[in-house]
Structures are given as C-alpha cells and as structure tokens.
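Q: Next come the structures, one after another.
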Structure 1
Amino acid sequence: MENRVQSLLMCRLPIVQGGLAYVGNGELAGAISRAGGFGQVGSAGRTPRQMLDEIDKAEISAAGAPFGVNLPLSEHSDREAYVEAILENAHRLRAVSLSAGNPRPYIERLKRAGLIVIALVSTPLQAQKAEASGADLLVAEGYEAGGHNGPGEWTTMALIPAVARAVKVPILAAGGIASGEGIVAALALGASGVQMGTRFVATKECVAHENYKKELIKRTADDTRVIERSRGRVTRVLQSAHVDDILKVEMRQHSEDELYAMVRGERNRMAAIGGVLEEGYVNCGQGVSLIYDVPTVEELFKRLMDEMQQASQRVCGIDARFF
C-alpha cells in the first residue's frame, strides 16, 4: 500500500535524503533513489554550475529513478541564480526542497514548473504558513538533527505529532533518525516518512572525506555540540578543537565579524571535504550514536528494512513489508 510521500515523490520507500551541505553529491543522491528512497543533490557549498554538474551525476547514478535538489535559501546570497537553474532543469527533477529561509516567494514558480515543493519547518506555526503558501510536503525537523535547526529547539518527539495535527499535507520526520526503529517511531508519531542526513554521510557513495566518516563511527550523541545560538541560529555539529573555540567566543562579548570568520562555510568545507576536522566543523545529528560502519547505500537500505520489520513486530505485529 502506497502512502502520500511515496505517491508524491514516486519512490518505493518513504525515506528521503537531507541536503547535506558540501557532501550531498550526485552519486549519493542517485544511489539513494535507485535503492528505493528519494535522493537530493545538495546545493549548499556549490555554485549553480556545480549544482548542475551534480544533477548530471545523479541522473546517471539514479538509473531512471526520480530525485530532487535541496536549496537552503539563507546560504545563497544569489539565490535567484539557483532558482533559475532549477527551473531550467525542472524536467530532470521530481522535487525541490526549500530550507533555511522563507519558502513562500518561490513556491508558486517552482510548482508551475511541475516540481513537487518540500518545505522544511521547525514549529507547527511554520508548518501552517508553509502549507498555506502551497508547499506539497513538509519536513518537520527536530533539533536533534545535524546542521541548521530552528531556534525554538523543538525535539523530534514533540514536534512531529504537533505538526501532524496542525496541517493536512503529509510530513517527513527529521532529526536524530538513523535506523529502522527511528523510522517506525516517526510513522507512529504521525509522519508519512522520514528525512535522514547524518546516516547517509557514512556511506561509500558519499563524497565526504574518510576522516569525517571515521569520526561518525567513533563518536556518539554526547560528542555533538550546538553552535551559533548567539546569532539566533542553532547548528548541531561534531565536537572539535575549532568548535570548542567557537563556543568560547560565544560565551563572551564578540563582534559578528569575529564569529562569522569561525563559522563561515569554508571552515565546514575544509573539514567535511578536506578532512581537517580539528580546524573546522562538520554537521552531525544525534543519530550518530547509531552509526558503526560505512556500508553502500544498497546495504544500508536493506538493513533499514530489516530493522523496520523487527521494530514493527515488536510494537504491534505490523509487517514492515507493507511499505
């Protein structure tokens, strides 16, 4: 039986990949779609041309399966160039997800191009506004998630049922989900599927540096930190010497320029792509505690389905193969 997420995104499984700044590459997105989920090319950290190059790679990797692209609005000062590039290539995409900003100015144009529009929200009120603006699907993200989160710091457990009651459009749960048990829990809370990020970084197809992947295996949720609260942003990252320095600066009076120099994208790139983790930072959700290897995407999906099967039977005897 197909649920609303599967119908909208034309995917076999309601498991969606998050945007993954710098490391949401085309091969990974395509592999996720090919395995039955829904992959997304990440535009954060890429120029419009580089984003299109990754879309080319995703098309090859996906082997005909639908995929999308993530556009974090606040990360692009020239966001209109990205929107135009997406519109010009709308025939190659199934959906676009809009995060880190107000999606309203872009939803109608993207939908006119035939795209499914996904909006990321962190409160029930944001969910209602996104639905009223025309979003087809919402990602309700708790602050257990890696990367940028809502300043209200709603947890996934509290957020999902509240959003599910507040809107009629289907929702994806996100934040700390890295296993089949988490997926079953999200469905029980009222979501129609999930979005996962950190778990997909630790796969063979992801372009993230091996040092990043090795740290995800070694670390636990106790090793995540939240930076940028002093700027009105909530960003969950993996602890490092540089992250410790950021938190020290945030504890005292500081200028915006001083902090920005420490959290700018280049510091993320040098760690996530360059592997110099102690001198930069990498996004990391609390689901890191459930990462213990670096499988292929296909192997990971098989494991997720097995875990869903077992979790469903433990809870109420539902067969996960129903999905």
Structure 2
Amino acid sequence: GTLDKLESIPGFRTDLSEGRFKQLVETLGLALIGQTAEIAPADKRLYALRDVTGTVSSIPLITSSIMSKKLAEGLDALVLDVKVGSGAFMKTLPEARDLARHMVEVGERMGKAMVALITDMSQPLGQAVGNANEVVESIQILRGEGPADVRALTLALAQEMLTLGGVDPAEAERALDDGRALEKFREIIEAQGGDPRVCDDPLAVLPKAAHTEPFLAERDGFVAEVDCTSVGVGALLLGAGRLKTTDPVDPAVGLTVLKRLGDPVQAGEPLALIHHNDRNLALARQRLGRAWRIGDTAPAQPPLIHDRLARDAAAH
C-alpha cells in the first residue's frame, strides 16, 4: 500500500507518536502516517465477519468501513478518489457511482463537505508499478515532469481539496510548477526520518532491482486491453506486495509500463520492463501474459475522470 511506497525511502517512518504527528501538522501542515489500532477499532472485526458471511462486496458495509476511519479523524471536508475498472474493486461505473453516492451522503449527514471523483483504472495510472518505482514517478510529478495522466489526476484531486479549504484551486498547479510542492515533500521526508536527497536524485537513493528485462509483445496490432489485476498480480509475485500480512515486501521490484491502451505495437516490441530480484520471475511472466491483449484496431480511450459527486455541508 501507500505506506510501503513511502517506506521504500531509506529511513522514512510512518509509525509516529500522536504527539509527533500533531507537532508536524502544526509546523509543516501535514504528516504521513498509518492507521493505528485506536482509529475505528471495530472495523477490523466487522471486516472479519464480512469475510465469512459473503458480504465483502456489500456497498453499505464498504461505505461504513471507509467512512468510519475518515470520520474518526475529525475532518471538516473530504475528497474521495473512487476507482473504477479492471484495477479497482468496483468494476463497473454503476457500482462505482453507487459506492460514491453512499459515501458522499454519509459524509453530508455528518456535516462534512464532500466530493467524490470517479476515476478510471481500466489500465495502470502512469508507467510505474512497485514501491520505489512509484516514488520515482511521484517525484517526477512534483518536479513538473512525469506522465500526463498522473499529473492531471493529482491536480484534479488537489484542486478539489483546495476549493473545499477555501483556497484558490489554481494554487495546485502553481505549487507544482514553481517547486513549492517538491520542497514540502522534502521537508516532510526529513522530518519523518527519511533521506531528503531522494528529491534530488531518487535513482541514487532508492533501492534498485538487480535485473531489468523486457516483456515482449507476441503479435502486431494495437493495445486493446491492459488488465490491471494481472499487472498487479505480476508485480506482487515479484515481491512488490504481500500474499499474507507477514510477507516481506521488496521495495526495489516492479514494472515500467511502456504500452498503453490504443498504442500501436509490433511483435517483439517491449510492452513493459520487469525489474526483479530473481523471485518468481517465470510465474510473474505467466501472469503478465494475461495483462496485455493486442487487437487489430485501437479502442476508444476512456476518460480519466468519469464523474463527480459533491455535497456542501453548509447546505445540510
């Protein structure tokens, strides 16, 4: 998850005391920490019940699980990024809209200003898959570089948050372009024990996989589908994620996606780069073989943001 990505930065700690967390928010304006056992403690028990009663996919229960943690934080406003597509829990737009509507309504009833963006995950966002890999891409975005889709979604979410906070939404793009966003990231990395040099030369600071090799297309055509689940499982098999909670995570391994929906491709051309440390490579390749479907025509491009749902707490 997100904490694994941050903890791929050498020294970075997310297990802060409550006092240190408050101090950072007061002095720097933010802190990046994980959930503690004291936040919505019933959620874990309720999830275990959902698991054995076949209700993991129940939208009201998903809503309660997500919103209980958010509301316990004491927030005034909340922006939700609700994913839809092959890489999301919600596979269809009606399902995603239903979940977003439930969460927005719960927030509104609790007096919170709410926005939910329904965003596309029918293919991987950006190019990076894997923990250190995604930190590199995040730093590229903070430098005003990186994949256009990641920048666009980052700005869309930031602009919604600024608007709810009464700040000019144009500040988001200005902060990216003038370097303030990167400097704030550098400050929080240093404050939480990480190596701030990662902002200057991430490839020199972050862990690197021992091997990189291409994953090749088997035929000519156009990329008709990129199954996010297969891409994610491929990376997980390499060690980028956990099959069970006690598994170690290898921050260095992952993928670089080179071909996206609609891209032309020739047989023998790389679809992705595999960054690995000799763990489950054959299994990962086998799963990646189900990720890219090559067709004869280029498909229509899905929108990055499918829908927006909002409620103003003041109107409640």
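Q: Name the one structure among 1, 2 that semi-axes √(5λ) of the Cα gyration tensor in Å, for residues 196-267 alone of 26, 13, 11 was derived from.
A: The read-out was computed on structure 1.
Q: Sticking with this one: Supply the structure label, taken from 1, 2, corresponding to Rg/Rh (Cα atoms, Kirkwood Rh), for residues 84-155 alone with the calculated value 1.07. All intermediate terms of the calculation are to be shown ahead of the outcome.
A: Values: 1: 1.00; 2: 1.07.
For Rg/Rh (Cα atoms, Kirkwood Rh), for residues 84-155 alone, the value 1.07 is produced by structure 2.
Q: The value 17 for relative contact order in percent (Cα under 8 Å, 6 or more apart) was derived from one model only; which of 1, 2 is it? Provide the component values of the computation, followed by the final result.
A: Numbers: 1: 17; 2: 23.
Computed on structure 1.
Q: Something else about it: Out of 1, 2, which structure matches 0.10 when FRET efficiency 1/(1 + (r/R0)^6) of positions 12 and 244 (r between Cβ atoms, R0 = 30 Å, to 0.05) is calculated?
A: That value comes from structure 1.
We did not get these values from a lab; they are worked out from the coordinates using the rules stated. This structure is a prediction, so every number in the text was calculated from the model and none was measured. Cβ atoms are built from the backbone, for glycine too; each structure is taken alone.
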